[in-house]
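Before anything else, here is the set of structures, which you'll find just below.
Derivation of every value follows stated rules applied to the coordinates shown; laboratory data play no part. Predicted, not measured: the structure shown is a model, and the values here were computed from it. Cβ atoms are built from the backbone, for glycine too; each structure is taken alone.
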Structure P
Amino acid sequence: MNAPCPATPRAAHSTVTETHVITTQGLTKVYRSRGREVTALDGVDLHVREGEVYGVIGQSGAGKSSLIRCVNLLERPTSGTVTVAGQDLTALAGRGPRAGKQLREARSRIGMVFQHFNLLSSRTVQDNIELPLEILGKSGKERSAKALELLDLVGLSDKAKAYPAQLSGGQKQRVGIARALAGDPKVLLSDEATSALDPETTRSILQLLRDLNQQLGLTVLLITHEMDVVKTVCDSAALMEHGQIIESGTVSELLATPGSELASALFPVSGDATGADRTVIDVTFHGESATQPVISQLSRTYNIDISILGAAMDTVAGKQVGRMRIELPGRYEDNVVPVGFLREQGLQVEIQGPQGESAPVLQKEGVTK
């Protein structure tokens, strides 16, 4: 098993009274094959708040898929607990390989969207959406009305009688989303739902997920390996490596956390000092500070020449957010006052060392690097 990485900060939620719809505690999943053990999940604690879009990001093999499949117990955890909407699903699992009635009922309230759509080619679009309602024992009239309502919701009201082979990839995924909503779930799980789609279609599917999140009050847990997905649609995010969550929090918290790997990956900037007598600083702008001419004010106030080595700016959750790497003349001790000026403007400031590493001077209480 891999030990937790001590060098990475982990953002903490500040409110203890908020409602968590999805919680995992000490979640471990060990696969055994041919005498070998592979630990896919290693003591994962996850807390997803009601009504948010939460993204879990990591490279292939990080444990993301095992995590999301353990949330609805498609994979049985080796140890630990999974609680969804106040119900401990691991307590319902039983000992046999087949899910019991209580677990099946609990799963019906959790929608799941798959990477490769998983539509039945022999069924029409409407019939695919009706399938989970058939399993729930709904009448034909109820199934038909619900399917047509959901098709309208995902923008495919004219495709009810079409077959999957007649649809584009984006349309197939919209059908998959509609099918996942058939049981009126409060939680929607998305397993790499956009990774097989082109960029434009990906944007439309992400916007649909956000719209559904807001219109239906859905709590959405999605896994992805694409930073743009987190940037576009997520309220909170977690970074997974080697079966562990090494960093988590709201996107705004992460952006304000010195040394955050997720923040650096969302808004990558680069550039080295042009000389030994230069100070390189990473500045993070978010909220009102993103629209203020802070760098030009700094230059005028202290009559210093500032070089911009790199910059990245985008919109996250409807707000402009960006990072900029700048170079100031002189060593750090010569720039204490200008750095203080930037912090007074509400900016996150991170001093960079000679090879681009964060300098220890920026350590905050409770954050190690």
Structure Q
Amino acid sequence: MADQYAQTGEDKRPTGMPVIRWEEPPEGPVVVLLDQTRLPAEEVELVCTDASALVEAIRTLAVRGAPLLGIAGAYGVALAAVRGFDVDEAALALEGARPTAVNLSVGVRRAVAAYRTALAKNGDTGAAAVAALVAARALHREDAEASARMAGHGLELLDELLPGGGHRILTHCNTGSLVSGGEGTAFAVALEAHRAGRLRRLWVDETRPLLQGARLTAYEAARSGMAYSLLTDNAAGSLFAAGEVDAVLVGADRIAADGSVANKVGSYPLAVLARYHHVPFIVVAPLTTVDPETPDGASIEVEQRPGYEVTEVTAPQVTVTGAGGGIPVAPLGTQAYNPAFDVTPPELVTAIVTEYGVLSPVTAEALAELSARSRQVPIG
């Protein structure tokens, strides 16, 4: 069950805080998550004792962000294996928790493959469970390494495109340490620019309807001492028109084989605005986000979220009255359109920054070549 919480109290952890970890208390192994639905009001940890609890945490966005979902999925498989549950059943449930983020299935399948390979050797379920956990920990470590590499590549690209520093970067949703084994994807690049003294301003989209920008990215920016400003999503156009944006940096939940990018809904309008105003639109994502089995943007399954996320507003520690647990802002019975993601075509993407380098221009051929090259060059 996922109802066991531990208050972190006066948390002084740095921005690169662990948002997921494996623990082995006397009562049995658990996966511990920083509950992101409670931020920024309080830092609370959620303890998952089985895969079903982790599935619920994924669906409710207590744990979120493409790279972190991959790590969570792998730990979920390991948790099922170590506790003696049906691994295949757990893997199926985990993979189906959120359909758009390909990293989730990548992490699940990697841990399952390790489990099955070990089991096939001698039939020892204990050894197979250990193998699944080793695979999950390896993925966790590799994602942290990938994050650091993407930050470096991304800053080099910014300096190349925008010589002189003083970068004014617009970002959408949340792409920092809360979505990663390291310091994130797009946010990690902005953080690298900040540390190098080359970030003039981080513009943070609020990211409706769940306010991941306002609640989470602003939280991380403040903890990092970055110069940042929060804006409503529909204010981005006026910011571009005023010439206040030098580059747009976003993450990705799935990149199709042709270079189409699925990311948090609201990303595609930013790409259109960026193209019109001649501003680079840069996607930062590890290669685990590239899905060669999805041929193009039209083939990406876009998750549809509950309508109450639009018709109600939720906030931690606020009295709620709505059916979805929030404060109603629309008439009862209002129908809502609530896709979690939108898809940006490759022709609107200036570059894709990965741990293995920068892809620009973005084409299917170049993406396939980069993916093939990455398999020949181990990271770390």
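Look at mean count of other Cβ atoms within 10 Å over residues 177-184 for each of P, Q: the largest one is in Q. Where is distance in nm of label points 7 Å out along Cα→Cβ at positions 73 and 297 largest, in which of P, Q? Sorting by distance in nm of label points 7 Å out along Cα→Cβ at positions 73 and 297 in descending order puts P first.
Tell me which of P, Q gives -8500 when you compute helix-only ellipticity at 222 nm (-39500 (n - 2.57) for each DSSP H run of 4 or more, over all residues; to 500). Attributed to the structure labelled P.
Given 19 as the derived value for relative contact order in percent (Cα under 8 Å, 6 or more apart), which of the supplied structures P, Q does it correspond to? Source structure: P.
Structures P, Q were compared on percent of Cα pairs over 20 Å apart, for residues 129-280 alone, and the highest value belongs to P. Figure out for me which of the structures P, Q the number 141 belongs to, where volume of the Cα convex hull per residue in Å³ was derived from the coordinates. Derived from Q, not from the others. Highest-scoring entry among P, Q, by mean count of other Cβ atoms within 10 Å over residues 169-176, is Q.
Which of P, Q yields 16.6 for mean count of other Cβ atoms within 10 Å over residues 153-160, as computed? This value belongs to structure P.
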